[in-house]
1. Tell me which structure, out of I, II, III, gives -25000 once helix-only ellipticity at 222 nm (-39500 (n - 2.57) for each DSSP H run of 4 or more, over all residues; to 500) is calculated.
2. In terms of relative contact order in percent (Cα under 8 Å, 6 or more apart), which of structures I, II, III is highest?
3. Say we calculate distance in nm of label points 7 Å out along Cα→Cβ at positions 14 and 46 for every structure; which of I, II, III gives the highest result?
Structure I
Amino acid sequence: MGCRGVRGAITVPENTPAAILNATRTLLTAIIAENGIAVEDLASVIFTATGDLDAVYPAVAAREMGWCQTPLLCMQEMAVTGSLARCVRVLAHWNTDQELEEIQHIYLGGARALRPDLEGGIP
């Protein structure tokens, strides 16, 4: 079994704990569902948030979802001129036998602009 990275991102409507946690839960739920990931197979998850999202750590959403044994890390992104505002990104390290081409990276809301090469997605 190998370890694969699963990426995702979502924009958040406002800098409030409720908005950040709701958006993060939506993203994590989609990543898990689209890839058939069992939470116990997650090696670790890294969350980043743009500097304009500082009301709560996005990883709190994972803990509230029961991800109590998964190592989590939150970081703030670099402030790059013209970058997407109010965005939470996720990099999940998944222990799996899935082939690289089978991994479904999930970009929702305004974050779809980050990966226009990906087909479909969840509204």
Structure II
Amino acid sequence: MTLSGKDQQWLRLSIVSVWLTTAFASVWELDGQSAQLLQAAGVQDASLARWLILGGAGVDAALGLAMLLWPVRWAYLAALAVMALMTLVASILDPSLWLHPLGPLTKNLPIAVLLLVLAKAKP
């Protein structure tokens, strides 16, 4: 099966929305779930936790904008690498996230495939 340009555009816009929404949500709930995960992992300094969360949100926003404005292979592969790293870290910090009913980590499997498909389709 070959993806049409229109199909690629819809896939790209959907993945961009995931990255930008994640960045926004991380900042919006700065003292929420991400902070709790870091605290449970031993990051007791609230200031450090905030900087880690804001740094992650900045990376998410940068990748979302890169995939939106420059939809090229390196942007998708960079997003895949960052997602793999974040998934690994989250898995180490709280393996139970794999069993969460809303799938905070399991959703990364189809997203990884989508990123690979988009990377393969772009020069």
Structure III
Amino acid sequence: MPTENQTIDSYISIQTKESQIKLQELRKAISEVVPNATESISYGIPTFKYFGNLVHFAAFKHHIGFYALPSAHESFSEELAKYKQGKGSVQFPLGEPLPLNLIKRMVQFRVKENEAKNKKK
């Protein structure tokens, strides 16, 4: 699917300054957990791939959306309870610091999940 934003850098560059800072923090946190993941744009938003889709994130007017698929959101439901959520998404308000430790643990959960699926192949 063609998109105007072919790279995470270009996606981030068109966001507000506040969003750019948050998106770069999020990108760095994910990269620290899984430095060998591939960055791409999927579904029009930044995506990290590691044995398939790992996590996605996106900027919105009042929040940063983080998508670690339903499995990670279910596993961290208590810690995510204070945030607005969907089945596989969570909204981190722009006016608050990102919960980077929680995000890193969710990414690590997804890494293990994808590695286990890959071993079954």
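1. II
2. Details: I: 42; II: 30; III: 24.
Structure I gives the largest value of relative contact order in percent (Cα under 8 Å, 6 or more apart) among I, II, III.
3. The maximum falls on structure II.
Computed from the coordinates by the stated procedures, all read-outs in this text should not be read as laboratory data. If you're wondering where the values come from, they're calculated on a predicted model, not measured in any experiment. Cβ atoms are built from the backbone, for glycine too; each structure is taken alone.
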